[in-house]
Structure I
Amino acid sequence: MALILIVDDSPTEVHVMQKALERHGYRTACAGDGAEAIRKAKEMKPDLILMDVVMPGVNGFQATRKLASDPETKSIPVIMVTSKDQESDRIWGLRQGAIDYLVKPVSAEKLIEKAQAALAG
């Protein structure tokens with residue numbers, strides 16, 4: 001079953017997303033910031049990354065840009081899952097290499113739907 005890396009500095013957000021994904025049979029791993037996300041992406045080669053934007057240190061935009069430009073990780077799809085709800089943020093996230101952009105709070109149904117679509121290619 002697909003492995004999804006959840007990147008968020010909020011334990012509550014991670015827990016909610018983890019439960020929804022695991023209920024649908026996905027395996028999950030977590031990272032608390034962008035630097036850890038990059039490390040884990042290289043190590044684990046997840047099938048999908050759900051990336052928050054506002055985090056300490058390396059933010060989600062920076063981490064997504066780094067993942068998208070690295071030959072080792074550029075094939076891993078990234079969906080931004082963030083509270084930043086401006087259209088300019090969405091456009092910027094997609095320009096960094098994300099394939100989709102969800103604004104929190106995200107329903108479990110929407111999360112699963114987007115994950116399935118990303119994993120289907």
Structure II
Amino acid sequence: MVLEPTEIARLVTEVASDKQATDIAVLDVRVSCSFADYFVVCSGDSERQLEAIWEAILDALKERGVMPLHKEGAEGSGWLLADFGAVVIHIFAPAEREFYQLEQLWKDAVPVLRIQ
């Protein structure tokens with residue numbers, strides 16, 4: 001069974017929430033972005049939590065046969081990215097999220113969901 005982009009974004013949001021990610025946002029970027037349909041952006045309070053969120057998301061999608069096309073970010077970088085084609089996941093430490101202001105950069109995106 002192939003997951004639709006909305007299903008991937010929903011699953012990622014659920015897993016991130018289960019791992020106590022904060023400020024989870026799903027952005028519909030189809031209007032302003034040619035390479036993805038959705039961005040899922042969330043934060044973790046520590047490197048350990050960032051890694052836990054990261055691993056849980058990758059494992060949950062792998063169990064459903066969804067593998068990333070590309071992954072970026074190293075331990076201690078404060079920003080982990082996984083590109084699943086139509087869905088790109090960004091997991092930030094608070095300082096990096098504030099610095100890069102991804103939601104402001106993609107301000108034309110339509111907010112689909114926000115979990116504070």
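Each reported figure results from applying straightforward, stated rules to the coordinates on display, with no laboratory input. Keep in mind that this is a model prediction, so the values were computed, not measured. Cβ atoms are built from the backbone, for glycine too; each structure is taken alone.
Couple of notes before you dig in:
- A value of -14000 for helix-only ellipticity at 222 nm (-39500 (n - 2.57) for each DSSP H run of 4 or more, over all residues; to 500), calculated from one of I, II, originates in structure I.
- Structure from which 2.2 was derived, distance in nm of label points 7 Å out along Cα→Cβ at positions 39 and 95, options I, II: II
- Structure responsible for 1.00, with FRET efficiency 1/(1 + (r/R0)^6) of positions 7 and 47 (r between Cβ atoms, R0 = 35 Å, to 0.05) calculated and labels I, II on offer: I
- Each of I, II could give distance in nm of label points 7 Å out along Cα→Cβ at positions 15 and 63, but the derived value 0.9 comes from II.
- Parent structure of the calculated result 3.4, given that distance in nm of label points 7 Å out along Cα→Cβ at positions 23 and 87 is the read-out and I, II the choices: I
- Among I, II, structure where semi-axes √(5λ) of the Cα gyration tensor in Å, for residues 31-78 alone as derived comes to 21, 16, 10: II
- Identity of the structure behind 33 (criterion: relative contact order in percent (Cα under 8 Å, 6 or more apart), calculated), options I, II: II
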